[in-house]
Structure formats: structure tokens, C-alpha cells
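The data blocks that follow each hold one structure.
Only the coordinates and a few stated rules stand behind these numbers; no lab work does. Since we're looking at a predicted model, the values are computed, not measured. Cβ atoms are built from the backbone, for glycine too; each structure is taken alone.
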Structure I
Amino acid sequence: MADYALRHRGKDNDSRGDTLPVFSPMTLTMGEIREAIPANLFNRSSTRSLLYLFRDILMAAVAWVLASQIEPAVNYLTTTACHRYLAQIIQYMMWSSYWWFQGLIFTGIWVLGHECGHGAFSENKYLCDVIGFVTHTMLWTPYFSWKLVHHRHHANHASMERDEVYVPKTRADLGIPKEEVGSYIDYAEYLGDTPVYTLFMLVRQQLLAFPAYLLLNVSGQKTYPAWTNHFNPRSVLFTPLQRNAVLYSDFGILCMFLVVYFACSSYGVTSVVNYYGIPWLLVTHWFVMITYLHHTHQDIPHYRAEEWTFQRGAAATVDRDFLGWQGRFFLHDVAHFHVVHHFFPQLPWYNGEEATKYLRAKIGSHYMYSDKSVFKALWETYNNCQFVEDEGQSYMT
């Protein structure tokens, strides 16, 4: 029996394994897949990448300057014929617009740092690391530490034993008894929650999951010891030769802490929260939402032991129409063309769309895409994708 698993629907007792299409693991080799992608799409242009970075920095600066005019504009409105409550509504709408777009811009800058970590930004490794270190540090991500662990995620994606993040819980982890012939299990008894509580837990995930992963290995590999994190150079995540890189990352985060501290002292906590804090919190939200929906879907397989191969793991992700044009423009297609990124992490993002056409033609039904509203998908995925079987082949139940 093949040792792979699909996630279970947590609150649907009507869908049974024998009603689902038969899953057939990929048999193509990486060489066959690589030959299908034109060689020119792997060319990396430092100039083009830097132009994207400068564009994002310019947009962030313009948004910052425009936001600095919000309070003067509101004060002007309140001193004229505008009603005070109407002025407050306008104030909230303007700040909300700033937070939305600056959050997307900051996330796009984070994505460019992610591309640096893979070497997709430039053929110059030092340029990649300098830009990646600066962009990730300013957004509270320990660049080298995260880069090292993230590479292992790519190298072992969808492996139950070796993947680094979004490792699904098993039936045993949740204390759910095994299904027997003729038996009935009320999954709602084990997994059902009120919509309000589920919403609270989902919001908690969106805002805290990434810091919790960095600090506590939440959603990471369950075989790691307690208190595994990205900041301890002696963590099981790192080899002795990687410890200095971890310390560099820690130093960068410490410097960022001091920058924020002095900014709060000089400009006030409220200003720092409005201009920087809330957009950064939205970076965390978008990052978690994007990666969660990439790697969590009822049809995504997870492999055990010898059933896992790199190409099978790379195909176990989903391209999504994430926020339409805003996702493509601000987020550099990170969600739209993620499957090809897992096959070829060094392929530059601006060639992702064209490369995906060739990849999709080659791997056929193994390519996964969803155009469902991402907020609807987030809610459904969080409610339905709960666990995989303890061993062997399984389908949604």
C-alpha cells in the first residue's frame, strides 16, 4: 500500500474515500520536468530585480508621505463646516487605506527578500544576501536563520518526516479513533467548534502564527525538541557551521528592536504603530495566509518514507488567484505561481507565469490551481483540513 495521505474534512461525514477520484502519485523525473522549461526563463537579471525593489521602496515612501497628511487634513475638516463625526469616519477610512496598501507593499518587499534567500533575485550571492538581510530584518524576520530552514522546507516539502512547516496533524495526534467497517465517528464531536470560536482561532493564526513558528516551531516538524526556534544558534535546526549566520540574524533583529524603540521615544508609540506597526502586522497576516493556502488543501498529498520524492513534494502545493491584480502587482506573483517555484526555487519570479504554462503542460493533472476567493478558501480550509491518517493511504472522510 502506498504510504501517502490526504487531509481529512473535519466536519463532513458524508464524503467517503470511495467517492473521491483515485490519486496517482507523480512518476515523472526532475530531469524530464526540467527539460520542459525553456532555459532562458532561468536567467536572473540583477538590474531588473533592483528595479522591482526600488519601485516598492518608492511606493512605500509615497504611501508614508501621504499618510503624514491624514491628521492635518482631518484637523482642517474639523475646523471647517465638516461635522466632527464625519471627520472621524474620513480619518478612519484614510488610515485604513494606508494600512491596506502599505501592508501589501511591505509584504512585497518581504517577498523580494525571500527571492534573495533562494538566489532568484540575482546571480550575485552577496547582493542577494545583503538585500535579503536588510529587507527581512526591517520586517522582523531573521534572514539567514529563516533562509537555512526554508531551504530544508523546499528540499523536503510534503514529507511527513522531514518537512519543516505545515506538517499536518495525524488522527492519533487529535485522539480520534480509527474508523472500522460498519462504525460511525462523529467528527464534529472531536473537531466541531462554534463559528465565533473558530473565527477567533483563525484570527489568532493569521496574526501570531509566523512569530510563533520562529519562536516556538509552531506547525513545524513534531520530532524536534521543545523550544526549538530560529534564534538559538545551537538549535537542532542548525549545524555548527551555520551558527555564525544565526548570530548575524539575531544581531539584525536586535538592531531593529533598537530602531523601533528610539522611534517610539522620538515620535510616540501611536505614530510608530500607525505608520509601521499595523502594516507590519498585515505582513504577518498576508504571509501566513499565502503560505497556509499554498500548503493546505484537501487534495494535497503528504508522503511518508520511500514514497516521497522531490518532484512529488514540489507538486503538492496550490497556485491561487490571490487578491487579483493587487496580488500580482504588489506581491510579485508569489501566490499565483508558487508551484513552479517549488520545482525551481532559483527561477526568477517575473518568469513564473510563462514557466508555469510549460510546467502545467508537462505535469498535467498533478498541477493544482484554485480561483476560489482566498478569504472563502481560508475559512473553508481552516474548518475542513484537520488531519491525515496515522499510516498508509487515506482519503477525506
Structure II
Amino acid sequence: MRNEILLKAAEKFGTPSFVFDTDEFARQADSIKSALGDIPLCFSIKANPFLLHALPESVSRVEVCSPGELTICQKLNVKPETIIYSGVNKGTEDIARAVDYGAGIMTAESRLHVELINRVCLERGKRADVILRLTSGNQFGIDPDEIIEIISNKENYEAIDFIGLHYYSGTQKKNAGVIEKDIRKFEEFIERLEAECGYVPKHVEYGPGAAADYFVPPYEEKDNETLKETAELLKSFAKKYSLTVEMGRFLASSCGTYLTSVADIKNNLGTNYVICDGGINHLKYYGQTMAMQVPPITLLGSDKVYDHSYTLCGSLCTTADLLVRKAELPELKIGDVLAFGRCGAYTVTEGTVLFLSRTMPRVMLCSEKDGLKLVRDFYDTDKLNF
């Protein structure tokens, strides 16, 4: 995103704030879809629900993982047939809402989910397309033996069409070998299911967890290399099964920028500290290791040399509120605006926003066609803390 646009956003809407470049989101989606060929692409909206305002055509489905995310989809008139309703702790009312809205696919994370989906659909005289999530060895998904048992007795669930399987084992897989082993594990279970039950899935949902680098440039070049390696594995997998690829972080990371202003500067015992009007209650980078790693940071409106060292802190009353422990920047002054890049995924919803009753940041969307658009105003959290 061009610095002049970010500076305009800061001047017009203030800081702290997030700016999401929907043109960049579409570019990344198109790049992924081009690499995948005919394989459908699903956006996991937990990465950034604000991007539902501008979902590109190259995204065929959206994964929804909570009742709240389903509400967001309803308010934004997301086509129900594109929704894959996933997530643990789905109760009867949650499932009923999804069925009534017409969610295209339901993911079952447990036998209880299967039973509840079946019951809700029977009561409504409807049927549901269901995929069973295979566990990767944690609290998510279903034990492989239990999936075998469910499929072996699928006629007991009169209102369910068991159309396939879902598998996702985690994020930020930094080399293709890990994804290759992941796919092989999934394939082996599918082969077992066919051998023991005569069942071949019509729909296979897989999240590769491809890594998005936050700290070591060149970012776009590394994204392209990751995509190339991952796409080759996915296309090979898709030759055997009807595959849909689910992505969140890798799809959305590059489109986001966080803006925060310098509120105070001081030198304590030889260290230059900058107090920003944001903080870790807003901004979070996966794997930053207590602010030791440095994400892309730009001083907006400056062409000076980056020759001063600063510890960038937020506004929270805790020593943990470090944005970057050591950042090389031009000489700063109060009122300067810093832009943190590659924060289009997760950070806008992962921050501890209620801590110390600080105000939540504004959120903007930006595109060449529509310019800057405010989609969430500042929100005072003190009203939620008493």
C-alpha cells in the first residue's frame, strides 16, 4: 500500500487504526487461485472478517467457525451456499441457525455434532451436507476410529449426506516437506476409509497452513516461492480427490497495515523508548518472540535515513507491551505516524482489546475504486469492563 494513502488515512481518520487494502487481498487471492488451477479456494474468515466486505471472485467459499461469524455473514448477505460452518462447541441453536440460513456444508467436530445436525434437520424436514473433521492429535476433529464407525453406520443419520472429510493441522508450516507429510497422513486415512467402509469422499477440505513470513524480506518473493511449492503438492492431491483448499493467514497477511502515532519519547538508562498510541492490545505477529523480531515498519512522510535505534512500546501499563524491542528508524518526534505492515490476518481480532479499557482502533478498507472507507469507528471499551 502506498505511503501517501496511509498518510491520508492517518490524517483523515486518526490513529491507532488498521487499513486493509482490498486490491492487495484480491491480488493475492488471484495469485493463489492461478497457482491452484481448478481447485476451489476457501477463505477462513477468522483470519479477518472485515475482508468479507470485499470478497474476490477467486474465493469460492468461506469457512465460518463461530455463531458470531455466522451473524457477520448474515449481516453482510454472504451467499449461504458458499458457507462451510466449522468450529467446536456448536449447540442446537447454533446448528439450527446455520441450517435455517442455508449453510452449504456443515463440519462435524464430534459425534455429538453429527447427532445434533441430524436431529435439527429431521425437525425441519431438511438435509445437510456434512464433512467429518479428522483430528490431527489435538482437541479438534474426530478420532479416526470413530469416523470409521460413523461412516459404517451412516444410515442411522437419515437427514445427513456425509459428503466428505476436513483436515487442518495448524498454521505457519515453513517448508513444503511438512505439508507433504501432512497430506500423506490425510491420504492414508482416506485410503483406510475406502478399504474398510467402501467410502470415497466427494468433498475433501484441506488447510495446508502455508507460512506467511513477517520478519525476513523479500516478502512477496518468499510468498511466491511458498505458493509454488505448496500448489504443486495440492494439485497432485487434487488428482485423486475433489479438493477444496482452505486458507486464512497466507491469503490475508499481505493486505493489512496498522497505523500508530508517537505519543511520547524518552531515554531511560541509555535506551530510547517510544510510547505509541497503540500497543499489543491491537497488534500481534505470530512468532514475534517477545518483540525480538522486527516486522516491516515505515515512518510515514519521511525520506530520512533509518539510523536511530528505538524500543517501541504501547500504551498499556505492563512491561509486556513491547511492539518491537529494537527498531532502526529515522529520528522520531511526537506525532509521527508509524506503519506496521503485513498484518492483514488475525491481528485485528487477536489483540487483548479489553485490557486497561483502552479504545479499540478504527478499521478502514482501501481500494483504487472506492478509496478509503471507514468500516469500524473507535470503540471505547470501558463500557464493557464494569
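So helix-only ellipticity at 222 nm (-39500 (n - 2.57) for each DSSP H run of 4 or more, over all residues; to 500), computed for just one structure, reads -9500; which one of I, II is that?
Values: I: -17500; II: -9500.
Structure II accounts for this read-out.
When relative contact order in percent (Cα under 8 Å, 6 or more apart) is computed for each of I, II, which one produces 19?
Numbers: I: 34; II: 19.
This figure was derived from II.
Have a look at I, II and say which one yields -1.20 for log10 I(q)/I(0) by the Debye sum over Cα atoms at q = 0.14 Å⁻¹, as calculated.
Source structure: II.
Quick check on the output: 1.7 is distance in nm of label points 7 Å out along Cα→Cβ at positions 138 and 226, derived from one of I, II. Which one produced it?
Structure of origin is II.
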